[in-house]
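Some structures to go through are shown next.
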Structure 1
Amino acid sequence: MLQFKPDALLRALSGLSSISGNLHFVEAMPVADQEMDFGKLFPTMRPSYVKLLAAANELDAPMTAIAVERALKMHDSGAVRVRHYREMLFNIQSRLSDEVGAKFMLVLDARDASLFAPKLPHFGEMIRAKFPRAVYDIDEAAKCLSLGRSTAAVFHLMRAVEIVLKAISANLALAPQNNPNWGQWLDSIRKGIESRSPIGAKKWSEHAFFQDVYQQLTAIKDAQRNPTLHTETIHTDAEAHLIFRNSESLMQKIAARMDEKGLPLA
């Protein structure tokens, strides 16, 4: 997918306007159809072509770039008839119009652009360091959000949270489940928590933390993860953004305690 750069298009149009302005000036002269050395008459035109060439490459407009390179050679060659120069400029304008017009463009507002290409990593550096396997799905969820693909965003978030779920299981030294069903993983985690705080015994020092995490994951399973896997559920933009932030909060809480391998153990 090409990332369209509006500033490159503006530079291209500015360069064309500058070159065309100089050409209009020459065309108004009584010697307009004679051969002229544009390089000597208008030394500022060459930088305009160089900027135009750079902009064409940024816009992924290869045919326009070829036409600009040809124009540069003509510009540097010395004597050129004005009408030939005008034809060359018209060719550049036509190619740029065709190549830009052939592309289907989506424009993101500031909020969505920050989701698609963030200046700082989504969910923070700690999560990226401790849960590297979740990074792909976190970033894909953000991109889906930016493009209005809300249900797809939640799907990727559930994949990221599943890595956290398995880390908790490993942290409690529980046997890995062969079944991908969250229910079995959570049932095992619940039993692991209960075994560390038997009824009537002194509460395990980390009981509150793990009990809270278990309850949050159970709520995610019932309200988000399971429904998202079925065609009946379509998440709205508001729902997906809320789930994104809630997932970030939960993962940051767990990352403060362990990494994706469940270390340090409980």
Structure 2
Amino acid sequence: MSKQERRSFLISPVRKATDEEILKIGQYVEELSRQNIIVHWPYTDTPQLDDPVGLTICTINLGAIKWTDQINYWWSESSVASTFDAGSAFALRKPFSWANRDKVTNMDQNLLELYDAWAEESRSPQIPFESADSRNHPSKPYLLYFIGPHTEAGMGDEAEKITRYRNAGLSSGVEMKTTAGLDNGFLTPLEIAKNDRRAITECGEVRVWYSKENGPDQAKIHFDLGMAFALNKKIRIACPLEPKPYKSFQNVLLKLNKLP
């Protein structure tokens, strides 16, 4: 790679992408290539067929993200995995840039504000962007981080179970942290994400409550899970989980739950 070349990881839909989306994204990749940017496009560069679980795909994408100079994000409402990849990139402090900001609709508002602020911070010379080398928070084995529903709407009828689970950890002398919350009115989504990144970095283990595929808190759950995965945290399931007959985060979590 010459000094003028840069590497980009393109977060974009794959499994549920339409033919029209693939055509437009392919044209965008060609445009980046003309700017001397080497693009890792998961649709062509991450093998998809030999992984019935999805963990190998996540691992290959993470490896590409680690070596990239920047993240380009092509939004698609159909792609849940994109939020996971974005969380991994944020954990590794990669500069972020939109590929199709004008097409974004129906995205979680807090996540949209986070991405916009991340993009602004990435391109602003007045705001020093944090490099991965600035991380200096040693893990604490007794500290757990809880990823799961955190709003009343997200917890729904599981509120009592989730509260009981978290309190059980506290009563056993284990400190369990979770997101600072997106409805406290004091912090921006970017500030919250940075605080959560610090907490996940410091924790010895992550516990994941993943009982709903499309709950109102799922975007935040996928983003935080991507951070935990990128930071190489031990990930354990906190609620009953059934495998799916297709690639899914349920299957990925069940696989991660068995790893030492």
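Only the coordinates and a few stated rules stand behind these numbers; no lab work does. Just so you know, these numbers come straight off a predicted model, no measurement behind them. Cβ atoms are built from the backbone, for glycine too; each structure is taken alone.
Which of the displayed structures (1, 2) returns the greatest value of Rg/Rh (Cα atoms, Kirkwood Rh) on calculation?
1
Match the computed value -21000 of helix-only ellipticity at 222 nm (-39500 (n - 2.57) for each DSSP H run of 4 or more, over all residues; to 500) to one of the structures 1, 2, and report its label.
Derived from 1, not from the others.
Compare FRET efficiency 1/(1 + (r/R0)^6) of positions 77 and 189 (r between Cβ atoms, R0 = 35 Å, to 0.05) across structures 1, 2 and report the one with the greatest value.
Largest value of FRET efficiency 1/(1 + (r/R0)^6) of positions 77 and 189 (r between Cβ atoms, R0 = 35 Å, to 0.05): 2.
If we compute relative contact order in percent (Cα under 8 Å, 6 or more apart) for structures 1, 2, which one ends up with the highest value?
Evaluating relative contact order in percent (Cα under 8 Å, 6 or more apart) on every structure, the highest lands on 2.
Starting from the value 46, 18, 15: which structure in 1, 2 was Cα extents along the principal axes in Å, for residues 53-108 alone calculated from?
It must be structure 1, since only it matches.
Any idea which of 1, 2 comes out highest on distance in nm of label points 7 Å out along Cα→Cβ at positions 5 and 61?
Structure 2 comes out on top.
Taking distance in nm of label points 7 Å out along Cα→Cβ at positions 29 and 205 as the quantity of interest, name the structure among 1, 2 where it is greatest.
Biggest value here belongs to 1.
So if we calculate FRET efficiency 1/(1 + (r/R0)^6) of positions 101 and 229 (r between Cβ atoms, R0 = 41 Å, to 0.05) for every structure here (1, 2), which label has the highest result? Numbers along the way, then the final one.
Numbers: 1: 0.50; 2: 0.95.
Looking at the calculated values, the largest one is 2.
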